[in-house]
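Take a look at the structures below.
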Structure 1
């Protein structure tokens, strides 16, 4: 496999690139991706189940479909909490976590991914509600990420997680279609 082919499997929608500007239109577009994502994951889950492909990796040395679905729930729960912390505290320092180790825990390895499909639906329902009720200036609030040493605005975080939805949904579709 060439490096280009590997990169396409790893980043099927391309690497994240921050928007050049943030406005209500870009926010609405990102929020609609988050709103639609749970139904898309549920469709992918149904296809993966019918094909018996939960244990298939989306790329060599990558996670399998089961782990991807559980990862999304883990990641988006953390994101939702980061948004709530940022909306209620002044530039909070968020708690990072080691995704690769979380994926090795028994819930990610063994449980039926429908549990995380349901969890993703619930988290996104609350998260989208919060996002739709934020004032425009609240999107410029920041949190500090100690691993990167950088501050993130909620505008940037929203665009990252909209990309994250598309990124992992493409991984699941790669498992379904190959």
Structure 2
């Protein structure tokens, strides 16, 4: 058991600092806080906590996370419970010996490249708000472009963006989202 735990720690130490997709607004739009998360403490650490619109929903920590610094968490010791417990499908696959670390690093690099392509295309279409998750930026850009007549170049860039988002989401769904990998089916 200890050997397994040590190899799990090694996988986390190798992959997570290289990736950061669960913190930078690529995989998640927000993180729901649990009743035992100290929202006041998280706020004091500089994290904007969104109040719930309904009493049935928990407060949320918007993504990209304000504590995300490169690929490191500035509030790691105080991070919310969901952040402590989350392990992506790719990490679990490496821990189970189904994927090599080298293959996982290649997948991470590909996902980051695809996310960067989406960011570049969003920027080309006038959306440079890095404080919002990619999914929200894509939806907002689409709504904005639907309200006007598009010239050929803008329409082409939006088509490239749509394909880039699709390519990114396919990879995220296969390699990162918990419970959505087609490998088990």
Structure 3
């Protein structure tokens, strides 16, 4: 039996922006995520230059499948319930002689899950986000409504019942009795 996951096919656009001001002495350009768009067959299979002028370059990276997984419904819920739901894109700098002599950012993963973005950040990857358009948010919300199950809240034990520990995590005790010796007379 085949189970198909809801999937959107997207392309990522990366932008190389000229840096102005004093910082440009050390780094004349910076790369950043520009947008995530629906993929089209005309985009082809590999990266291609869309725009180049004296201030910027834009590169299209097609062919990403964003699948929604039932076991990550919580991660999608966290995204869709924010004020600004977004795409998360993890990218790495890579070199390829076909692109010229400078390294270029290559998107590796695209997701709508907060959990995915958190794992990538924990692994010290470069992760950026851009707003998701309304139709993507509606698609994601429909999935969350169908599969997200809120975990029941657990009653928090009152602080007065917590065991005492010192700063090293070892059991500690408090005495209210009078200390012996060294009394003032």
Of structures 1, 2, 3, which gives 3.5 when distance in nm of label points 7 Å out along Cα→Cβ at positions 53 and 149 is computed from the coordinates?
-> 2
Parent structure of the calculated result 10.4, given that mean projected area of the Cα convex hull in nm² is the read-out and 1, 2, 3 the choices | 1
Assign the value -21000, calculated as helix-only ellipticity at 222 nm (-39500 (n - 2.57) for each DSSP H run of 4 or more, over all residues; to 500), to the correct structure from 1, 2, 3.
-> 1
Taking relative contact order in percent (Cα under 8 Å, 6 or more apart) as the quantity of interest, name the structure among 1, 2, 3 where it is greatest.
-> 1
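Values quoted throughout were computed directly from the atomic coordinates according to the rules given, and no laboratory measurement underlies them. What you see is a predicted model, and the numbers here were worked out from it, not measured in a lab. Cβ atoms are built from the backbone, for glycine too; each structure is taken alone.
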